[in-house]
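See the structures that follow.
Rule-based calculations on the coordinates, nothing more; no lab input. These figures come from a predicted structure and were not determined experimentally. Cβ atoms are built from the backbone, for glycine too; each structure is taken alone.
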Structure P
Amino acid sequence: MTDGGTDLRVAVLGAGANGASIGADLTAAGVDVTLVEQWPAHVEAMRERGLVIRMADGDLEVRPRVVHLCEVATLRHPFDVVLLVMKAYDSEWATQLIRPVLADGGVVAAVQNGMTTEAVARVVGPDRAVGTVIEVSATMTEPGTVHRHTPPARSWFAVDARPAGGAVAALLAHSGTVERLDDIAAAKWMKLVSNATTLVTTASLGLPMLDAIAVPGLRDLMLRAGQEALDVGRAGGRDILPIFGLGASDLDRPDQVVETMLDVLYDRFVVPGATTTVLQDWRKGRRSEVDDLNGAVVTEGARLGVPTPVNRAVVELGHRIERGELDPDPANVGLLAAALRE
């Protein structure tokens, strides 16, 4: 591999807000990349008008190669690297879809929230599944246009330090800062801690992240959800690792880790008006990753005998919103608090 992966054939499987942002960076860098996407209008817009990534420091406009999911079966040339940027709950079937066009020795990188590396490994084997952690903030409400809140200079990734992750790290370096980590599973759990703290909790209020955390009572609930996730991870033997560019000394005190991560996340990656992927899904009438985030904490906590009442309440609230019984609303912070008193 040379020049950041420009000699490789690459697929970005899932060209939503984050996948399109990464795909645009790779296209601009001259990488042989194909975007694979399931939203027909988005596919057609990119084909007809190109892809625009709007950022505070300037727009990036590219003309990527793009195919619809239903066209994957027509592809004839195998990919050396597949960057999987779909929802966590789509991981296994999406990897099955792309496997026939994965080159011998090719790898699939789970560039997603949640503990998805294992799902990829079940399809392609552990030696070809590359764990990653992603911290990119972007939204997309209209086909062909992404609003990226964290440009490459403010985006961050972690990639498995094994040799199989080398090409992935070089590719993602076009989209942000990349760290190579030996224990990528522990790092992904640390990202899950952050996600359990912020994503569904703020989305349930129907507000941008900066506005939601200011609602009385929510920050405390967020920290409690994150602490439960951290406690579950430690009970399962997962080390506390620095992510988001933190140093080991930033995480010396386990009782302050969640708050430190929350403050760093909001300081470095959250901008006014930015909403979580969960709220974006709900606004589009889609189900969210609540079961892969807070739900994963509840499931693992039950297995290990670690109580997770806050995450359990967050999951139930998320399910009620997805069933149409509730709308995302600031009043939901009271429902969360009340559920914990029962």
Structure Q
Amino acid sequence: MAYFDAEAYVRNAYVSAQRQYDLNRIPDMGNLPRWQVAFRARLAELIGVTEMRGQYANLSLSARENGQWANDRYRCEKLYITSEPGIEIPFYVFLPNDSGTRFPLLIALHGHNTNGKEVFLEENAAEHTLLLTAINEGYAVIVPDVRAFGEMSLRQDREAGHPNSCEELQRRSLLVGRTLIGERVYDVMRIIDYARTRSDVDSSRIVVNGHSGGGAITLFAAAVDTRITMAIPTSYFCTFEQSILSIRHCSCNIVPSILQLAEMQDIAALCAPRPILFIHGEDDHIFPVSGTKKAFAEVSKLYRELNRENSCELYVGEYGHIIHHQPIWPFVRRNIF
């Protein structure tokens, strides 16, 4: 019995992809800033951010508090802000106990899990360690539910015991010309809008970090929103060729026609010369490290040409698709001014 040859399909499809904004074509557009302006606009349009930011430009954040608590390490507020009419983003704001200080901000994005943002409160979770370390480093930390998880999942999925609503929300977003990645990036942008209203947050220093699906949002958000000072995508950065195109992934990773526009390293180049740290596991089975190293070689070459090679690093740790914290804060200290 014959089967569909997926490897042949990938080869054929990838060769036919245009990559209009291949970073190696930057000289064709004159210079890096001109290439970035043109590409950033196209990317924001493709994922649906342009439409959402325009449609809801005058929509009030309508921030409302839903409780607060404190301990000997930090203060925490639970808040909601309006994302779209009738849709709110739930998130926690953690603040060091120092008073009278404006704190640099870390926006920490969870990956695919069953509890959304609540994982940052689980004492044995790697995310909780990240949270406490960030607070000890003097950072305010905002931890939202990523759209399709936690309080931003569909009621019927939660009642049925499904871990997320990615498939259903992606299906709906595509029907209206958006993408779930774009909607998640838009939510991050709304959180930044909110952070800029707070007197205790230094919005000139914003670090975004996320693991796996959170890493995808981190990369795309930093690519389209230059208010983000530093990006640290974990267990995501690879090539589309070796990951999303070749390996079964959640449908929330899909951006229609993305390879006609760019590979993943081209998207990362939109962050230059801002600091970016890629973190990966040596044995990651869904984002192969060979693709990560291939993509990083192109991005790091660009940073070297800009004399900013120390602002673009790749850390490859042991094991697979897990969170590695070791390189984060040394990199942040060297690169946040």
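What to note about this one:
- For FRET efficiency 1/(1 + (r/R0)^6) of positions 34 and 314 (r between Cβ atoms, R0 = 35 Å, to 0.05) computed as 0.40, the structure of P, Q it came from: P
- Computed 18.8 for mean count of other Cβ atoms within 10 Å over residues 114-121 - originating structure among P, Q: Q
- When distance in nm of label points 7 Å out along Cα→Cβ at positions 26 and 74 is computed for each of P, Q, the largest belongs to: Q
- Structures P, Q were shown, and distance in nm of label points 7 Å out along Cα→Cβ at positions 218 and 282 at 2.1 was computed from Q.
- Structure (P, Q) behind the derived value 2.7 of distance in nm of label points 7 Å out along Cα→Cβ at positions 42 and 146: Q
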